[in-house]
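Asks: Each structure below is given as structure tokens.
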Structure P
């Protein structure tokens with residue numbers, strides 16, 4: 001294995017936190033992509049949290065746009081609560097999408113938590 005001759009500079013990802021229905025939602029911009037992470041907040045993550053998150057995203061961006069969205073359940077003991085949902089929205093980092101998407105996503109996410 002050969003290591004690079006010089007160090008590569010990597011900018012840290014800066015997340016902005018928002019709590020919805022006791023669940024912590026972190027959002028960040030990474031190049032052309034939007035990153036969302038759903039974590040335990042003041043409440044534990046409910047059952048089927050990845051499916052609830054995906055439904056909120058479908059209700060937000062529509063079924064056709066979901067081709068550009070990846071939703072992944074992550075289980076790791078280093079994560080507070082043991083699991084989280086990681087979402088990557090490819091090529092959605094535009095002013096228009098950000099201004100519309102997040103308020104609507106938060107409302108749809110909260111609605112997906114109502115049947116608990």
Structure Q
């Protein structure tokens with residue numbers, strides 16, 4: 001490769017790396033956005049049923065709260081079960097009890 005080709009290649013690589021590094025290759029073009037007139041948006045806001053929005057938000061918040069409570073309870077139970085099963089004798093006693101009941105259940109099904 002000649003010196004000119006090497007120089008051009010290096011310059012192109014540096015230029016591309018600069019574009020990638022400063023993020024200009026993914027900048028949105030805000031000048032080409034659709035512009036809505038202010039009076040149109042004001043009319044739209046007048047049509048919004050605020051009570052429906054409040055109800056929808058309340059339902060979503062209730063759902064998220066319920067999920068968080070369930071997750072907290074599940075975490076507590078998991079911690080308690082790990083603590084209970086950490087004692088070898090207790091763990092073996094629970095296994096024996098489970099085997100006994102599984103045997104009884106299996107016999108009842110046949």
Structure R
């Protein structure tokens with residue numbers, strides 16, 4: 001009942017070697033498949049970590065932008081108030097006004113950095 005019983009020893013050896021090669025190739029393919037699956041999981045974990053860090057960085061950037069906008073608005077309001085005071089008819093550009101002018105200029109320049 002064995003289909004290989006009538007074959008010669010050389011054919012049996014050849015079929016056995018072919019079968020072993022095929023089994024080896026199948027095992028190699030399975031190992032690469034599972035190792036690729038493991039690498040893909042690791043890449044996905046890395047992507048999730050990068051996305052989480054990007055969220056944190058974006059939140060920090062939004063907070064910095066809000067602070068910068070608040071500083072620019074405050075500086076603009078102070079500059080408008082100083083300009084209004086100096087636009088009066090009897091306004092004097094004395095040392096206090098110069099100090100305020102240079103303080104506002106310093107704030108404006110630091111905000112532009």
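Asks: Given structures P, Q, R, which gives the highest value for mean count of other Cβ atoms within 10 Å over residues 29-36?
Replies: The maximum falls on structure P.
Asks: Taking distance in nm of label points 7 Å out along Cα→Cβ at positions 61 and 93 for each of P, Q, R, which is largest?
Replies: Greatest value across P, Q, R: structure Q.
Asks: Could you tell me which structure in P, Q, R was used to calculate helix-only ellipticity at 222 nm (-39500 (n - 2.57) for each DSSP H run of 4 or more, over all residues; to 500) as -9000?
Replies: P
Asks: Still on this model: Figure out for me which of the structures P, Q, R the number 13.4 belongs to, where mean projected area of the Cα convex hull in nm² was derived from the coordinates.
Replies: R
Read-outs: derived from the displayed coordinates by stated rules, not from any lab. What you are looking at is a predicted structure, and each value in this text was computed from that prediction instead of being measured. Cβ atoms are built from the backbone, for glycine too; each structure is taken alone.
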